[in-house]
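S.K.: What follows is a set of structures to go through.
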Structure 1
Amino acid sequence: MNLRDRDPRVSMGITLRVKDLMEKNVVTVDSDTTVTDAMKEMLKANVWSFVVVKRGLPEGVVTERDLIRRCFAKGLVPERLPVEKIMSSPLITIGPDASIREAMSLMVEKDVRRLFVVENGRIVGRVTQGHLFESTLDVMSSLSSISGEL
């Protein structure tokens with residue numbers, strides 16, 4: 001006998017949406033910003049990635065891995081290197097009403113660790129693998145404790 005058979009209060013399913021878990025703190029920098037200046041913005045905002053914008057439109061993303069692999073490991077000079085030279089492009093996006101399952105599937109398909117949430121052509125947040133994993137575990141733990149109480 002499963003939980004739904006024992007208690008009619010338990011719904012048929014729970015669907016978490018990207019908007020329920022997204023982080024709203026997204027740093028953007030212009031494409032001609034130097035790596036050094038962009039890193040300062042990352043540190044100030046306490047994030048590990050930023051969106052590169054060109055003429056007001058999002059063009060790509062730079063992550064801490066990009067900084068290491070595409071700048072420092074190659075011996076490039078971050079004070080003179082524009083971020084557009086090391087960004088990953090295109091930006092992988094998802095809508096706020098997409099399910100967490102869709103977000104996880106897209107991350108696997110595109111082999112990325114973060115998705116940027118776009119609504120009406122604007123970036124409104126981001127979701128990361130780590131955050132999705134942690135949130136999924138929290139939900140499973142909560143459901144487990146609820147089923148023990150029924």
Structure 2
Amino acid sequence: MALRSAEPWYPDARAALEDEQSGEVRDDDALSTLVMREFPFYFARYGATEQAYVSVLATEPVNGDALGLFNSEIMATFDLRSELARITARTFVITGGSDFITGPACSSEIASGISGSRLVVMEDTGHFTFIERPEVFRREVVGFLGGE
């Protein structure tokens with residue numbers, strides 16, 4: 001995240017992320033507001049396309065109880081790496097090179113735990129690869145599925 005500190009949205013997005021993770025959000029509306037302020041972190045570049053996508057997401061409610069439970073109790077212990085070897089289906093793992101949630105390090109570990117999986121790291125993208133580079137995302141997914 002510090003690499004993005006020169007961005008004009010950084011101070012507000014960072015403050016929102018810290019407020020959300022504190023677990024002291026009073027209601028779902030307040031949580032929705034925080035989450036919308038955090039979204040620039042999810043993209044490699046927060047341009048017009050990405051902002052339009054976030055504005056659509058802003059119309060959907062956020063479940064504060066579920067997110068609060070995840071942040072306070074589940075996130076710190078949510079580790080299914082030991083179960084990955086049980087996956088036998090063809091598996092496609094895709095991430096953005098600038099994804100701050102499940103980026104290349106996490107995705108590589110997931111892919112290496114699943115025999116025969118295919119890992120694609122899309123450079124110049126964040127968490128929402130399908131928004132930032134839809135043509136590349138489509139090509140990679142269709143290619144994995146055997147359609148092209």
Structure 3
Amino acid sequence: MSRAQLAEKSLDTEALFERYHVGWKTRNPDLIASLHSEDTIFWVHDGAGPINGREPLRQYSAELFARAPFGFEEGRMFFGADYWVMEWSMVMDLIDKAGKPFTAKVEMLDVVTVNPAGEVTRKDVYVNGTQRVDALNRAGLSASRN
């Protein structure tokens with residue numbers, strides 16, 4: 001593939017990212033799942049195993065949005081013909097054990113691969129575990145996924 005073809009494919013990946021990111025920002029599990037392949041792997045590296053398949057991912061996303069209000073601070077993004085990488089921070093407004101509000105930020109890194117049909121086939125989310133545990137402990141919450 002020529003450099004021009006690679007650049008064009010990377011623009012396609014960037015457009016897919018834009019649609020995909022709307023799903024996360026609007027907390028829409030149906031949109032998110034619709035952009036994944038049927039045999040997708042979604043893995044938040046927080047000590048739990050991967051989620052396999054589009055429907056389990058949709059269910060996971062719906063449950064996540066129901067229990068965890070969080071926002072995003074976007075960082076660097078890199079796009080290729082069949083992938084994107086995004087640095088971001090999860091932002092959560094929490095209450096500490098003494099009843100005082102605080103804003104927690106947890107650094108995250110998404111590594112996403114895309115198939116030729118333009119579907120997300122795998123998303124790995126790497127979590128800054130120390131920041132996550134510190135924030136949840138400060139709020140008196142469990143650091144487990146469930």
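S.K.: Quick check on the output: 3.5 is distance in nm of label points 7 Å out along Cα→Cβ at positions 25 and 49, derived from one of 1, 2, 3. Which one produced it? List each step's numbers first, then the result.
M.R.: Working: 1: 1.6; 2: 2.7; 3: 3.5.
Matching structure: 3.
S.K.: Of the structures labelled 1, 2, 3, one was used to calculate semi-axes √(5λ) of the Cα gyration tensor in Å, giving 28, 21, 14. Name it. Spell out each step's value before the answer.
M.R.: Details: 1: 38, 15, 12; 2: 28, 21, 14; 3: 30, 17, 13.
Answer by label: 2.
S.K.: Identify which of structures 1, 2, 3 gives the largest calculated value of distance in nm of label points 7 Å out along Cα→Cβ at positions 105 and 121.
M.R.: Result for distance in nm of label points 7 Å out along Cα→Cβ at positions 105 and 121 over 1, 2, 3: largest is 3.
No lab work stands behind these numbers, since they all come straight from the coordinates. All of these numbers come straight from a predicted model, not from anything done at the bench. Cβ atoms are built from the backbone, for glycine too; each structure is taken alone.
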